[in-house]
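Listed below are the structures to be examined.
Nothing in this text is a laboratory measurement; each read-out follows from the coordinates by a stated rule. Computed from a predicted structure; not experimentally measured. Cβ atoms are built from the backbone, for glycine too; each structure is taken alone.
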Structure P
Amino acid sequence: MGYNFVSTLLLIFFLWSCSHDPIRPDSRELVEPTPPQEQKCQISLEEREALLKLDYKAFDQTLPDGGWRKYQNCPRMTRDLIDAYTAAHLSILEKRQRDILIWHSGQISGFLGDYSKAISSMKQTLKEIEKPTDAFLWNPYVRATIAFLSGDKSSLLLERQNLSQGSSPFNHMNLRIVDSFVRCFGSPYKVAYSKTCEPKETNIERIRSLAVRIDSKEKFPSGVREFLEEKKIILIGEIHGTQEVPELFGNIVATIASEKVKTLVVLEINQTSQSAIDAFLKTRKDAILARDVFFSRKYQDGRSSKAMVGLLRRLSKLPNVTVLCLDPPIAVAQERDTGMASFINSKMNSYDHTLILSGNVHSSTVIGTPWDKNFRPMGYELKSMATNLNEDQIFNILVRYEKVDSWNCQGVDASSCFARYGKKLPTDYSMAENWNMYFLQEDALKDGHLGTIFIRSTRVSFPLIRKKN
């Protein structure tokens with residue numbers, strides 16, 4: 001089961017693109033700065049000239065405190081730097097880069113309470129061509145912000161509705177900001193933007209803003225697909241023994257896989273079964289797996305279920321996909337998770353994408369479990385080992401449920417393995433939306449994971465081979 005490690009990281013994502021592509025994470029913006037001591041807001045002529053000579057990335061995109069961000073606690077001086085840089089480099093800046101700089105300047109004007117200048121800057125960033133069906137929608141966010149600054153609540157509500165139609169998780173990060181504008185209409189921009197206004201945002205409201213509806217039987221919406229395609233490693237943490245999660249995982253792989261990219265799929269199956277898995281992927285004959293020790297053992301814990309066989313059959317039909325077995329022989333406890341992480345780390349560099357399905361303790365990227373505060377899960381170990389990857393290239397998703405029917409084990413003996421029929425347990429995730437399934441990018445680590453897939457209820461997936469204990 002997922003466990004309760006909640007870290008609070010106050011970071012608001014500024015999300016923008018001038019093309020039809022969703023914004024890249026390197027354009028995120030920090031929360032509104034604390035008021036400065038004006039007498040400390042000084043910059044030498046030499047330092048100013050050095051900043052204005054930087055390339056765009058060094059000046060605007062070096063987080064958390066490079067370029068102009070070094071002076072972000074001095075908003076007036078920062079706005080002047082951004083405006084001067086934009087003017088000096090206007091002839092060489094890409095339109096997208098120019099608009100991001102102008103937007104940053106406009107936001108700072110908003111933080112300072114100079115709403116007329118903020119509105120003037122923000123209007124310049126509107127996209128000339130944007131379809132309502134685009135996954136990432138920028139114009140409704142701009143117009144919603146301007147409506148808030150102008151005190152026009154009816155327009156704010158209209159643009160909020162328009163913005164909610166976008167399927168990109170980046171889009172929904174902006175939607176969360178607009179929901180703060182609606183909730184705290186009349187508050188200063190800097191207060192509403194940073195969500196420190198009253199009434200406070202509830203967790204249900206947060207989830208509702210960020211959630212994107214999905215379906216396990218269909219390819220994901222284009223915005224979610226584009227978001228996942230940016231990731232090098234995706235870990236999915238599940239409760240074993242359901243029909244829904246292997247189907248969902250297969251859909252994620254199908255969403256990403258293509259002839260143009262090499263995709264590695266890693267499953268929590270014993271490595272000793274690799275030859276049987278390879279043979280099955282070529283022939284799709286269940287008898288091959290039925291003879292394999294992993295699929296025919298008495299200790300059936302949900303990892304060798306009929307749904308997992310269905311997943312393997314689907315993977316065998318996808319282009320340019322390699323399937324590897326993850327579980328090291330014999331290893332247990334910490335040695336097992338470290339070994340699994342080491343195995344993935346040794347294989348992943350040969351592929352464009354690596355997708356891993358495992359139990360939801362293994363997929364966590366924070367230290368500790370309810371039974372061992374020092375335990376280092378596979379996800380944590382892998383993130384520590386993968387030093388060649390950027391922070392945002394590794395993404396882990398916790399599958400959450402309202403009601404779980406599953407086949408798994410809750411002990412070390414085969415007698416503890418059987419079908420379990422859970423009770424309906426309402427949570428903030430189940431109450432936020434009435435959808436059967438949705439995805440959201442969390443705004444901070446939640447229970448050791450960066451993302452959530454919510455499934456309303458699951459069905460038991462029985463073992464391929466059921467033996468009497």
Structure Q
Amino acid sequence: MSAQDLGAVQTTSGALSSAIQPGERRDGDTPRFWPEGWWRLIDWRIGIIPFPIYLLLFVLIATLVVTGEIKSDGPTMIAALVLGGFTCAEIGKRLPVLRAIGAGAIFATFIPSALAYYNLLPVKMVSSITEFTKATNFLYIFIASIIVGSIFAMDRDVLIKGFLKIFVPLAIGSVVAGLVGTVVGTLLGLGAHHTFFYVVVPIMAGGVGEGAIPLSIGYAALTGVPQGEVFAQVLPPVMLGSLTAILLSGALNFVGKKYPHLTGEGRLQPLKEGEADLQAGGHGEDSSAAGVVSVNVIAAAALTAITLYLLGVICHHLVGLPAPVAMLFLAVLAKLTRAVSPQLQQGGLVVFDFVRSTMTYPLLFAIGVALTPWDKLMAAFHIANIITIVATVATLMATGFVVGRFMNMYPIETAIVNACHSGQGGTGDVAILTAANRMQLMPFAQIATRIGGAITITTVLIVLGYLK
């Protein structure tokens with residue numbers, strides 16, 4: 001054998017030895033459970049949870065509930081919310097037809113609400129989840145990460161044009177939806193005054209904390225009716241309006257898959273030549289400097305999001321602007337002034353993807369248990385209310401669709417942003433955008449919810465005061 005042949009044999013032998021590792025199965029060998037079968041089992045997931053870990057978590061949480069040791073501490077609540085959120089979402093995602101219109105988000109929000117109301121969840125578990133959700137306020141951690149990551153991922157020109165243009169379909173949609181909803185409710189016997197002030201307006205008031213509560217306080221001051229009674233009237237339309245927006249947004253996601261020319265898959269308007277967008281899989285401005293995103297950069301981006309939120313809290317105390325809106329403007333300012341490096345922008349996008357894929361369904365589960373009163377939702381379920389609410393939300397979204405297309409924006413994205421104007425505040429935004437699979441729209445959703453809601457409440461209270 002020549003030296004050349006010997007070298008070839010040694011090379012082949014080395015390649016084979018490196019290709020077949022100890023414990024791996026060669027072709028023709030009998031399949032073994034350990035470790036290959038176990039690895040396949042580990043790689044089978046429910047949401048993000050490996051199946052063996054899922055079973056172990058279920059047993060552990062059940063044991064903690066039975067022994068009364070289910071606490072509101074971080075590790076326990078993370079395990080409980082991840083288990084509950086991804087279980088409900090997985091059920092929704094496996095249902096025919098409904099899975100195409102956002103059943104995962106709907107189930108993750110409303111199943112736990114019903115379970116808590118009918119005492120099918122242990123009382124101690126419900127109280128622990130409620131305490132954890134309200135004490136940690138991790139809804140705003142989620143929103144901060146999503147807003148900052150999505151803004152950092154946008155091209156500067158696309159960002160500023162989008163913010164300026166989104167007010168047009170939002171304003172026109174609000175007016176048209178108000179008119180249509182009032183007419184429908186009046187024709188169904190609800191009365192024009194009741195329909196407008198107690199059904200239509202609450203839908204577009206901006207949720208519960210920043211919508212239904214201040215609206216009920218204003219109504220009580222102007223009418224003399226106790227605030228509690230007013231709140232009980234305006235809350236059900238908020239809940240059912242949000243559910244309607246979730247369902248219709250999920251349906252629009254399905255439409256977008258059938259007619260891709262109608263959607264930017266999370267981008268509000270078409271890119272022009274030379275414009276870049278991290279959300280579209282590009283690398284934004286000056287991408288050559290971004291390189292590989294390290295763990296330290298990702299951590300820095302997450303801390304930047306928290307810092308901007310805290311600055312928003314300070315702005316709220318100083319000028320009264322809601323903290324998420326102040327944070328939104330600060331993030332936009334940082335982007336437009338190039339205060340954020342390309343590397344940190346990339347880190348923000350990684351934070352966005354991580355939070356979206358791991359925290360959304362656990363957050364919705366917590367919202368369902370702690371912040372979604374099932375009885376208030378059910379109170380809105382009579383035929384005149386349902387038709388009026390659906391007509392209002394559908395008109396709001398349809399107007400956004402038509403106006404958005406006229407303004408050279410993606411009509412599906414514009415309609416979904418308008419849908420957030422009828423959502424249950426920040427919690428509704430999360431559910432709507434999850435059902436639509438367009439979490440990148442969170443900055444615009446916050447404009448529709450917070451600013452749109454504030455303008456709606458202020459205008460309506462002025463009108464009611466004038467009528468009195």
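For the set P, Q, ranking by relative contact order in percent (Cα under 8 Å, 6 or more apart) places Q highest.
Supply the structure label, taken from P, Q, corresponding to helix-only ellipticity at 222 nm (-39500 (n - 2.57) for each DSSP H run of 4 or more, over all residues; to 500) with the calculated value -22500. Derived from the structure labelled Q.
Structures P, Q were shown, and distance in nm of label points 7 Å out along Cα→Cβ at positions 47 and 351 at 4.8 was computed from P. Match the computed value 77, 44, 43 of Cα extents along the principal axes in Å to one of the structures P, Q, and report its label. Only structure P yields this read-out.
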